[in-house]
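In the part that follows, the structures are each spelled out as structure tokens.
The numbers here are math on the coordinates, done by the rules we state, and not lab data. Values in this document were obtained by computation on a predicted structure and should not be read as measured data. Cβ atoms are built from the backbone, for glycine too; each structure is taken alone.
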Structure I
Amino acid sequence: MSFCLCLPLKSFRSQKAEYLKVSESKSAEKKATMTQKGENPSFVLEKQGKVSYEDRPIPEFKSPYDVLVKPRWTGICGSDVHYWVHGRIGPFVVESPMVLGHESAGIVTKIGDKVTSLKVGDEVAMEPGVPCRRCVRCKEGKYNLCADMAFAATPPYDGTLARYYSLPEDYCYKLPKGMSMEEGALIEPTAVAVHITRQAAIKPGDSVVVFGAGPVGLLCCAVAKAYGAKKIVTVDINEERVQFALKYAATTSFISQRVSAEENGANLIKDADLGLGADVIIDATGAEPCIQTAIHALRLGGTYVQGGMGKPDITFPIMTMCTKELNIKGSFRYGAGDYQTAVDLVAGGRISVKELITGKVSFDDAESAFTDVKAGKGIKILIEGPKDDAPSRGHLKRKSESLT
């Protein structure tokens, strides 16, 4: 489950400089109490607003096709923060302690007896959701809609912010030569953007509008560009995000105004020179005014894809949708081929994700990174995996109740 959070930002440049400095004094202080090696140090959401560091058992293989991966870098997604703050997302409720994190890349440390595509030492991007493989949705190729999906850091399943995580070999994608594991951690949100743009069926020459200049919105702009979109309009209320999007992948921009959705849509068409309206509009915000404006800004027969999640129910301009005979689609996670496509796009240089990394912190500073993402600082913050000298279970008792 991926969220696109459009929150105020400080200067991207200053944020990147700030986050890339991991506090040596804090690390030294924490390491002073870490005298033994732990089995599987993990960053755990105990309940709404409360996290802790715990030593969990090393995952056991459920199949001879499984591999054990040591996550080296993990990005923070809006859904992780949402579970931390609210304890639930729709029907998914945190009822017992859960390891957070699902945007990861790591190193294979052990393989099952029947694994043939990977070997110990391989660096891989980790697709964090494993379907049942047997239901109708799985068999028709839409495994992201599997009712029995086991998705990392979605209750009741543990996530990847741990020393070890187990996955089937075909859900681990070997990183091509030259791709860093930091880039590998961003394959997950890139795959989300790939799935959204595939839902939109973007083709060369299309005009595409993307509401929201958060990580997913930015990556949608980048994928749309890679797919040949002629005009890519980024829309946000934050000028700094808009400027970043223009340098990153968008060709033009629009700042939403506090006017009616119909007027906002007309202004968008005029200011972005969209003629009779946009061919494709993607909403990566979940915000009701954005959704309403998008419907009014589409051309007759245009395509709308909902990528961001917001309120369960909204007021929707159904008359406009009907009279324009719009193609309306949802988008959920990623499906068959999306992860490999994301790897190929980044490896081939058609998309660059390095610019989105505005901060990196140690495993011991995971909570501070969550706090800063909640405050809207930076674009994508990565958390390093636990060091080999992380504490034993007896020492992993530090807990936090700072969120109220």
Structure II
Amino acid sequence: MKQTRVDGLIMITSKLPNVGTTIFTTMSGLAAETGAVNLSQGFPDFDGPQALRDAVCRHIAEGDNQYAPMIGVAALREQIAEKIARCYGRAVCAGAEITVTPGATQGIFCAVQAVVRQNDEVIVFDPCYDSYEPAVTLAGGRCVHVPLEAPSFSFDWDRLEAAITEKTRLVILNTPHNPSGALVSRDDLDRLAALLSGRDIYLISDEVYEHLVFDGQPHVSVLAHEALYPRAFVVSSFGKTYHVTGWKTGYVVAPPGLTAELRKVHQYVSFCGVTPLQYAFADFMAAHPEHLVELPAFYQGKRDLFCDLLTRSRFRFTPAAGTYFQMADYSAIRPDLDDVQMCEWLAREHGVAAIPISVFYESPPEHLRLVRFCFAKREDTLREAAGRLCAV
């Protein structure tokens, strides 16, 4: 086979041949290019709490600027353990079951590398977050995509059962679900536990939006499930919870045996998270436990405002049950455009950047006409965006 050379070097065969620039980078770039209101990438356009930002400055000034312990600062892990006990009724060991990571995505990557072997199969639910499959591919595994049932984005239990084989090593769950906002129920977890019972299959539960659940509904966590937790890595994010996505700090909770394997990978990927940020989160969690209590209403107010404004548009939607994303059906507006074309048209012609849902699928439904808007924005941003969308 003829080999291609660039600057005298043989070009490598890509380990991720189907991966290019993410849609989030693409759409944020298009928003910057066109001046569109950016409701695409999932980040707030407002700052996190002042007390939290002040705490970072204080710890930097006090000299907390060297390596943190590989597993995370003790004070932060203790606060996480207290939160888990308070929210989910599970007593976890701060030393043996909690690992602080530089972002939830890194935590998921390390968990995948810890358990997935060459030729293993990993079940993911479409539409699914785009970081899962590259992590599985790099571990030598293969993703098996099981579509959720639209429009509720609920599980198709027959398809899930049929997807489980002798090669299945891992299932990746996401609740609250990005991009749909759907929630997993206790019955869902019970049925999943029954399917996995007696099988050597692990579980990653991506729960980064755990505190963004609306209309009085609870977040049903794998941490509270006696049958599933022993086989699970549960992942969460400080960035989503405290409005500081750029701080890239998350954590993974798992039983001691799984945590030990996770840490073997984590220590050679990043070794540790950013030290002053960890101390600041620990301080803020201890001083302001009310933040978690108030957060659902804070984001529900933004969801309700955005949805109320959109009722005057030609988009069709059901208010999201969780996350800070709202999906909308545009088939009454431009059914001739696929969702990628629609997002480009919205940005260039109407000044609002969104995310196409098809990018979250291996094989998108043929007539999919859904886009995702992020409502983690100031009120004036949401009003401006909604005004433009209502004019479409």
Structure III
Amino acid sequence: MEVDKKEEIDSESSEQVVNPWEVSAKDGGKIDYDKLIDKFGCQRLDESLIDRVQRLTSRQPHVFLRRGVFFAHRDFNEILDAYEKGDKFYLYTGRGPSSEALHLGHLIPFMFTKYLQEAFKVPLVIQLTDDEKCMWKNLSVEESQRLARENAKDIIACGFDVTKTFIFSDFDYVGGSFYKNMVKVSKCVTLNKAMGIFGFSGEDHIGKLSFPPVQAVPSFPSSFPHLFPGKDNLRCLIPCAIDQDPYFRMTRDVAPRLGYSKPALIESSFFPALQASTLLSSLQLLKGENGKMSASDPNSAIYVTDTAKDIKNKINRYAFSGGQDSVEKHRELGANLEVDIPVKYLSFFLEDDAELEHIKKEYGEGRMLTGEVKKRLTEVLTEMVERHRRARAAVTDEMVDAFMAVRPLPNMFE
């Protein structure tokens, strides 16, 4: 069984900690994604799968596929096999609403999910885990619900199709068939197994122990009888960051015992923080990239509410550079692209492949300076954030109600 692999997610001897609540590497180093793939037991997303996506959808693969942002998977090949035979599937992703505004790292799964929805013409369910954040972040129920609706507006602003998308809040939706599936999953997972998978301890309150089935069961079509009546064999594909993998290792272990297909996953790397941690030594600072962008440190993140001035200041002041300490030395040695945060951000958000390669070549060989790269990044992110802000401003409460209404989606596979 998948969850019988080495279950320790967190221990003092671990070189890196990656779980749904913490992402860090030993001594502030970089996350080793190859080790993570081996530890979790998922597969590397290779070029042959990306080529298949292009052939089956007749459109260029998303930049996040082309550049390895989504780099690992579980059974994505089986989803493509079924799709090629004419069988549809549905998408499931989610958001834990713990902050008023999203940062760019939060947008990545939604940008990619929108592409998948359009490319494969399939329905989507988006879970807002307001109950989880109430338990983990010490928020009140009312505040968690309020943040869920605010975050829903940012999600809708990404451009999802209301005729193919159902957004739901756990506080509002859990019950009926959804709750029945939660109980079935709960009976299949022992306390020891949950502690092994998630690292729970005797100090954690029982609410945390009860949560994993809530995130598991949107993987089962019968949890949405208004969407998928009589379609219990419908496959589910989950785009998410790889720190969510423990939830779905558990789900994939349980699913066949309950008569469901295992959900497939396509998993992304983490979006790095702007700056190296100030707690690191000068030697460690050379590593540049530490963990992922954090909503708890406003200077580590670009938010969708940031002004053009905010974005420029954050990039110029905090974006860790791989350039050399003097122009002369930089012209001679060039930039270290492995640690340069502006180049990493451009790899996420600059659409033009040729321009990105040009910047990397010129900067890496010292002909382009750090200031020029930061200026281009500022332009790209300012345009992106402004576009999102305009889209979000157009999202009304009535639109949120429409996306969250429990109703059939008659054209969801067209």
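Looking at structures I, II, III, which one was mean count of other Cβ atoms within 10 Å over residues 212-219 calculated from, given that it came out as 16.5? Value 16.5 for mean count of other Cβ atoms within 10 Å over residues 212-219 corresponds to II out of I, II, III. Taking distance in nm of label points 7 Å out along Cα→Cβ at positions 204 and 244 as the criterion, the highest value among I, II, III goes to I. Once FRET efficiency 1/(1 + (r/R0)^6) of positions 52 and 300 (r between Cβ atoms, R0 = 30 Å, to 0.05) is evaluated on every structure in I, II, III, the highest one turns out to be II.
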